[in-house]
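Each reported figure results from applying straightforward, stated rules to the coordinates on display, with no laboratory input. The model shown is predicted, which means the values in this text are computed figures rather than measured ones. Cβ atoms are built from the backbone, for glycine too; each structure is taken alone.
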Structure P
Amino acid sequence: MSKNAFVVLDNIGKRWKGQLGVEHISLEIEEGEFVALLGPSGCGKSTTLRLLAGLEVPDEGRIIIDGTDVTSMPAAKRNLSMVFQSYALFPHLSVAENVMFGMKVRRVPKKERLEKMQNALDITGLHGLEDRKPSALSGGQRQRVALARAIVAGRKLCLMDEPLSNLDAKLRNAVRKDIKKLQSDLGMTIVYVTHDQTEAMSMADKVVLMKDGRIEQVGSPEQLYSEPTTTFVAEFVGAPPMALIQGAALDGFTHLQTIGVRAEKIRVATNNHRMTCTVTDCEFLGAETFIGLAHEQANGLTLKLDGKADMKIGMQVKITFDDQDLHVFDPAGQRVDPR
């Protein structure tokens with residue numbers, strides 16, 4: 001592991017009564033980087049965040065933040081801030097009082113508290129709401145208060161635990177942009193836990209995809225989408241997910257191989273075709289239509305067409321795709337070099 005990375009998780013493991021939490025977690029995070037911990041429920045992403053925060057103690061491994069080994073340090077001494085899913089606001093305090101509460105506890109001078117609070121409200125667009133109580137705010141406004149509180153903490157490292165999961169789709173989109181701009185403007189290092197791949201792919205510089213307590217793949221959003229190292233990554237990342245085809249269904253491949261292909265690489269065959277499929281559903285989204293296809297030797301086949309596509313459920317469709325757009329996996333689900 002590099003000694004120069006801002007945050008280092010070195011072979012971290014955690015179990016409860018013999019039950020696996022996380023194992024062999026090794027990760028490097030550069031200063032100013034936005035890192036998303038992504039994965040399904042129970043994969044270990046929140047456990048990893050809690051270990052980094054100091055809310056749990058690892059059974060093995062080391063945690064280093066800004067050159068200091070903090071493995072056994074309590075959360076209060078790790079020089080980081082957190083934004084929670086539940087906002088964690090004091091209901092009896094106003095917006096201004098919630099934002100300044102931590103500074104008041106740390107005995108920051110009043111003038112400095114007010115200046116930092118006003119700056120945080122500028123950044124988060126909360127001016128005019130200083131005197132409101134949390135009960136008088138929308139979900140998005142409450143989350144902005146939590147973000148403002150993280151800003152005034154002045155920590156270089158901020159941990160976020162599914163902060164948008166309580167918001168509706170439109171608000172999630174708006175606050176997602178706020179968080180990304182905030183991180184970029186302030187140069188903060190953010191570690192962000194989410195099960196939503198849209199959040200991870202649109203916000204993060206680096207995505208850490210987890211499965212069953214282990215890291216499955218680390219890379220940029222583009223790398224996870226275009227170069228999945230396993231069939232799990234291929235099916236988890238992307239909307240729609242990558243289709244997986246038994247190799248025996250295609251000329252030139254064997255029954256021991258699994259072949260992956262993205263929806264945008266599949267097209268209706270005009271001459272020679274590679275597969276004949278049955279239309280199972282049509283999802284019209286305005287600018288495009290996703291056509292679900294069934295084939296006995298494939299899962300998740302989807303055809304992406306521009307505009308409104310006139311295809312009836314049950315009709316037969318001949319499709320094709322180019323070898324250069326295929327991803328090949330071995331029997332264990334690991335990526336292999338194409339032919």
Structure Q
Amino acid sequence: MGFIWFWLVAVMLVAYVLFDGFDLGVGILHPFLARREEERQLMLRAIGPVWDGNEVWLLASGGTLYFAFPLLYASAFSGFYLALMIVLWLLIMRGASIELRMQMEIGVWRSFFDGLFFISSALLAIFFGAALANVIRGVPLNEDGYFFLPLWTNWRVGPEPGILDWYSVLGGVVAFVALAVHGALYLAVKTEDALQQRARVFARWAWGVLAALTVISLPASIIVRGDTLVNYKSYPVTFVVPLMVVLSLVCICRFSRHGGDRMAFASSCIYLSAMLVGAAIGLYPRLLPSSGDAARDITIPKALSGPHTLHVGLAWWALGMLLALTYFVIVYRMFRGKVSLDSGGYGH
């Protein structure tokens with residue numbers, strides 16, 4: 001059951017990154033790709049019907065951690081308390097900016113919420129990337145399984161790190177660029193004319209930056225955590241995952257250059273999925289490594305709930321996921337195709 005729940009949580013986190021990732025990407029690009037008020041509205045319409053539903057995957061992941069791995073939930077949510085509070089406020093600010101922007105036809109009002117939309121989206125992307133880097137690097141776990149992390153210390157990776165160091169900053173930058181590209185490719189699918197062309201141009205330009213950062217981040221992870229490749233060497237078939245990272249990057253470049261917007265976006269989804277699955281393979285069976293004593297790692301056996309909880313929870317989880325998937329299929333089918341200002345649809 002531990003193996004099953006580990007990968008169920010991983011799949012839910014991947015789903016959140018794929019779906020809410022393009023929402024964040026659109027927010028990052030909002031001040032730069034839109035030149036007129038009409039284009040700013042089009043960018044919001046592209047995500048308007050789905051952005052709040054996409055965040056369900058983040059809430060569902062947290063709830064799943066609560067009953068499947070309670071020790072991990074308690075340790076991570078208390079140790080990352082400062083970062084968690086910042087993320088919650090950023091989520092609130094992003095939602096408020098989308099919902100309140102069109103309530104008044106005043107330039108200053110709309111500019112304020114446009115700025116709030118960009119700042120919250122950009123910082124969320126950076127914080128999520130830094131959070132994953134913290135998990136890969138490890139945290140200073142105590143004997144009781146808890147820890148405290150200051151925002152930063154000496155910016156070095158070591159037994160007593162901060163939330164921010166050179167590796168977590170690298171993770172934040174990779175996430176920022178990857179989600180910006182993801183959002184640009186989504187806009188290329190959903191929009192037309194000048195806005196679509198600018199999204200395509202940005203995706204092609206930023207692709208090189210993303211490829212370079214990916215090449216840097218993979219060996220950096222091995223340097224930070226020397227046992228990253230243990231599972232890969234034990235199960236050589238898993239090397240197909242980093243191969244998928246490379247192939248998906250190539251496909252993003254090729255399809256975006258030849259106008260294959262949907263295929264380029266699908267390739268971006270594969271890239272993000274492969275990066276996250278690759279990190280999960282490197283961590284398994286650890287859920288939260290220790291930056292010092294490996295004996296203090298929070299592993300699946302240490303954190304797993306009782307058998308009855310897991311079996312009952314699996315039945316309810318399956319029902320909940322069925323309902324969620326049905327909802328997503330209906331919503332994305334209803335709002336498929338290009339967005340326009342005169343197409344009814346989302347009122348924001």
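Given a computed value of 1.00 for Cα Rg over 2.2 N^0.38 Å, which structure among P, Q does it belong to? Label of the originating structure: Q. Could you figure out which one of P, Q the value 1.09 for Cα Rg over 2.2 N^0.38 Å, for residues 66-177 alone was computed from? The correct label is P. In terms of distance in nm of label points 7 Å out along Cα→Cβ at positions 82 and 314, the structure with the greatest value among P, Q is P.
When FRET efficiency 1/(1 + (r/R0)^6) of positions 34 and 306 (r between Cβ atoms, R0 = 35 Å, to 0.05) is worked out for each of P, Q, structure P gives the greatest result. Each of P, Q could give helix-only ellipticity at 222 nm (-39500 (n - 2.57) for each DSSP H run of 4 or more, over all residues; to 500), but the derived value -7500 comes from P.
Where does the value 2.6 come from, among P, Q, when distance in nm of label points 7 Å out along Cα→Cβ at positions 58 and 186 is the thing being computed? Attributed to the structure labelled P.
Assuming 16.4 is mean count of other Cβ atoms within 10 Å over residues 18-25 as calculated from a single structure, say which of P, Q it is. Matching structure: P. Calculating relative contact order in percent (Cα under 8 Å, 6 or more apart) for structures P, Q picks out Q as the one with the greatest value. Tell me which of P, Q gives 2.7 when you compute distance in nm of label points 7 Å out along Cα→Cβ at positions 250 and 282. This value belongs to structure P. Taking 1.7 as the value of distance in nm of label points 7 Å out along Cα→Cβ at positions 138 and 154 derived from one of the structures shown (P, Q), identify that structure. For distance in nm of label points 7 Å out along Cα→Cβ at positions 138 and 154, the value 1.7 is produced by structure Q.
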